[in-house]
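Enquirer: There are structures below to look over.
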Structure 1
Amino acid sequence: MTKTISPDEQRLIIEKLYYSEDSITSLKKFNAQYQDEIGRMGERTMSLYDFAHKMKRTGFKSFDIERFTLAITGEKIDLETL
């Protein structure tokens, strides 16, 4: 079965990447910066693989993306193998 990540989980990860306490503002900032390249995030459930693949194309550190994804979803991803 394919592992998925919900819009709420995506928003929480993005909030943590900005070291913020407001997921809505963080998501707006993220989408304003990256939606042209990877599409809008935080709006639909997607596979964890698709999420990881998109996040790898952002300017955030792979370590932080992997760490926050594990903390929020309980699923381990490895961006270096994508």
Structure 2
Amino acid sequence: MKKLSVFIRAELEVPDDWDLEDHPSGVQVLKIGDKFVDFDIAPLVTKSLDADAEWSDSDADLVEDVLEAVVGLDCELELTSQH
């Protein structure tokens, strides 16, 4: 068995009224209005070799196989103000 590490870094420009909050479940989340947003990985699949191939999560069995292989996941959120 091999171990695969996936590092994903995303930067979003968000409205000033979106904020970070500690959710009672113990995770830090993005609060948008009365909703809470957490981030997770979503495996996407294609069979195409085309440069403009469409990627989707519609292959539920393969997506499930990939997600079942996840043994750890950490999400760190940081909010900074831009002036």
Structure 3
Amino acid sequence: MDWAKVDAALASALAGAEEEDEFTVFVHLDLARAGAATLQRLGLQGAVSTATLRRAEVATLSDEPCVRQLRLAQRLRLLDDDW
């Protein structure tokens, strides 16, 4: 796993995770380094994509040269939404 590409929130979540746990992440790509075939193989599109991945998949994706950063996605809360 390339920890330099993983944000702190995702690294923390991965630290206590079981192998079958899934994480929704934002995948930031360097499109100059990612050809169409690579994007199709990874199942991603555009400079920023969202993916639901297991721990091992995060590790594999972080090792891809075209991946710039992996960030843990957060649930958005509306301003008038009660917690």
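Derivation of every value follows stated rules applied to the coordinates shown; laboratory data play no part. As the structure is a prediction and not an experimental result, all values here were calculated from the model.
Enquirer: Suppose relative contact order in percent (Cα under 8 Å, 6 or more apart) works out to 21; of 1, 2, 3, which structure was it derived from?
Expert: 2
Enquirer: The value 1.04 for Rg/Rh (Cα atoms, Kirkwood Rh) was derived from one model only; which of 1, 2, 3 is it?
Expert: 2
Enquirer: Also, I was wondering about something else. For which of 1, 2, 3 does helix-only ellipticity at 222 nm (-39500 (n - 2.57) for each DSSP H run of 4 or more, over all residues; to 500), calculated from the coordinates, equal -7500?
Expert: Here the read-out was taken from 3.
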